[in-house]
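The data blocks that follow each hold one structure.
Please treat every number below as a calculation from the coordinates, not as lab data. Just so it is clear, the structure is predicted and the values come from calculations on it, not from any experiment. Cβ atoms are built from the backbone, for glycine too; each structure is taken alone.
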Structure I
């Protein structure tokens, strides 16, 4: 596949970093986006991407301007996201709005900004990193589940609009994956319950039918395939990478 220009949000660590590295390894010109200039600079120095953009993806104007000014892009990976947990009785609109802003609105804004460039290039791949939580419900993360379900709805609606173009839109739905998000969740569980973090991580791993955590590289391999010419007929899909979870 000829070199394409790619933008990966949340690209300095975890799944985003793995996807950026996979794209760069395949010969693509990759830009990563994130909040920490220092973390982004380190990732670029390590060969994860050629350049970086530091900003908060929940800042609509800044995100739209950055994508427009630095584009056009053939590939957009909307990976930036966050998760917070709380009983539903303690989940207020502020928490819901935070989850929607970082997980859904950022993908919406970046896609809107990138789309004119893709149309001009005559080629586009939009990949939204959702979650298995976008396909089923989990206790104590109602706001997060709602946001990830919305990401999949956005994916399917936009793909329907673009189905007669060479632009595809798909979502990846990883199960519990070996990232900072899981480590932080395990630490939070440990602080609340006294359970050792390693045991909490083991619980997450056993929740996947395969009995182990998904690796970021496994998610990246799926993303790389979706960016290929061979996946041109694949659009509007929510692809699970969850060790057997349907």
Structure II
């Protein structure tokens, strides 16, 4: 019963925040208000769901600099956990299908995020060009889920090269991010929400300046994946 009450409260909360996000994205194209709202939004999601965060590695990077955060992905709760847990202003790459969701999708489209059509190479290239302009202009970091989708098993799946192609083109350091525990909060294709703890670990930034070829990207991809696996909290 409590789980369904959480779901109802979350739905109402998302609708209300989405309305404010739409308004903020229309009246403030610097996105100052929007970024403030994302912290409120993500914190509210965690509080309503009785979810705590345990974070390590914040000392590894500068909260005032720009990075590409590359994370594993095991639950819908990864996004609010990382939005709240990463102190830097943060943009996220999202698939264009999400833009069709009333209110929530509309504010994503108008917000400081990067829309990508995974079936259209031209669209992906445009997204990279947009990121190269947007990130330094707004001093915004980028969050990428390198597996391309949520893991069904909770194990770290093979990474997709596309995330590292984008990261190398925008030229900012990559911060490996390891997330565990969120798959126990809400499992894939289930609506039951449990309270609990999400563990986030940040690795040290990896320079991408000398990543110039496909071979370099693949080596970077495997290096980041091994760091993500190594830093996962054991037993979760």
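Taking mean projected area of the Cα convex hull in nm², for residues 94-157 alone as the measure, the highest value among I, II is held by II.
For relative contact order in percent (Cα under 8 Å, 6 or more apart), the highest value in the series I, II is held by structure II.
Can you spot which of I, II the value 0.70 was calculated from, given it is FRET efficiency 1/(1 + (r/R0)^6) of positions 30 and 70 (r between Cβ atoms, R0 = 30 Å, to 0.05)? Don't skip to the answer; put the middle values down first.
Details: I: 1.00; II: 0.70.
For FRET efficiency 1/(1 + (r/R0)^6) of positions 30 and 70 (r between Cβ atoms, R0 = 30 Å, to 0.05), the value 0.70 is produced by structure II.
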